[in-house]
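Input: structures, listed below.
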Structure I
Amino acid sequence: MITNDKRNWQVSITDPFTRVEGVEDIAQCVYAIIATVKGSDPLRPDFGSDVYLHLDKPMNEAQPMLIYAAMEAVKKWEKRIEVKKCRLEANGLDKRNLVIEAVEANTSEWITIKTSI
């Protein structure tokens, strides 16, 4: 996706020869927030989420805590979206996708971001 706004873009984490912009950029940032353990970034010790604390718990016990940890982290660190809904869905037998439904701040469009946890 190529847009006229060149302020927000980054190198793709899956292909270092391409860049991501717009919704893809936001989705990649959300993934980085969710996947980063708090305290692991020495320049921003509060950056990241507490999702990792709940990954080994039984799903019926962990689900509300995973959703809460993800929503709080995304709300704090990704100001380009306003999170409206968050849910977990099955991704095979032993994996889950975190699905975030949000409104993009500058366009007021609904977007859905899906990331594996």
Structure II
Amino acid sequence: MEVSAKLKFTRMSPQKCRLVCDQIRGLPIERALDILKFSRKRVAVVLKKLLDSAIANAEHNYGADIDELKVAKIYADQGPTYKRMQAQAKGRGTQILKPTCHITVILSDQEKA
């Protein structure tokens, strides 16, 4: 059984998000939560909430045993980039790019075959 949770249009860079996603991919839930709890990255707080949501989905919708779940897949795709302008000297303007990302977590209780 696979259970998923998605978070879309998160205001952070997908490249920075993937650094933390790579750390918890394939780990049991308890260990993944510990890593996120003590991580110093800003995205760790968001990922912890998303992982808690996926756990709640598994427990409520499928009656899954939490102790057997693991992070089967987790990835951060690039979302739309917000474009802003900042005034510069001599009447010029500079573009400011604010990236967003879509994060997907898939939990599974089955071993990989």
Structure III
Amino acid sequence: MIAGSPKHDVFQAIADPTRRKLLRLLVEEEMPVTVISGHFPISRTAVSKHLRILSEAGLVTERKIGRERRYRLEPEPLLELKRWLSYYEQFWENKMAALKLFVEAEESEHRRTIK
């Protein structure tokens, strides 16, 4: 691994549903791990491990205030995911357009049959 590169990439980080929920939770405000843990049916240690993976991917930053560590969302790395998904969006659009044409043709045929 290249020095300075993240241990986890954005795709690995968001692959887990718990981590996706963590990101949604941190959209609104910075929170300490004790508050974050209250939103999950898992241990505080498990939440901390998920936060560490998000941090290693650059999606979450932490700062220490007294004895408390506060976490907040860093959305910039999500741009990589957005760019990747936008490439594949064209395939969905093509499929949806083809489906629309098919449905319209079927409806048209159905109307002609009824008359």
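Where does the value 16 come from, among I, II, III, when relative contact order in percent (Cα under 8 Å, 6 or more apart) is the thing being computed?
Values: I: 16; II: 42; III: 26.
Derived from the structure labelled I.
Suppose helix-only ellipticity at 222 nm (-39500 (n - 2.57) for each DSSP H run of 4 or more, over all residues; to 500) works out to -11500; of I, II, III, which structure was it derived from?
The read-out was computed on structure II.
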Value 102 of volume of the Cα convex hull per residue in Å³ was derived from the coordinates of, among I, II, III, structure II
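Readers should treat all values here as calculations from the given coordinates under stated rules, not as data from a laboratory. Keep in mind that this is a model prediction, so the values were computed, not measured.
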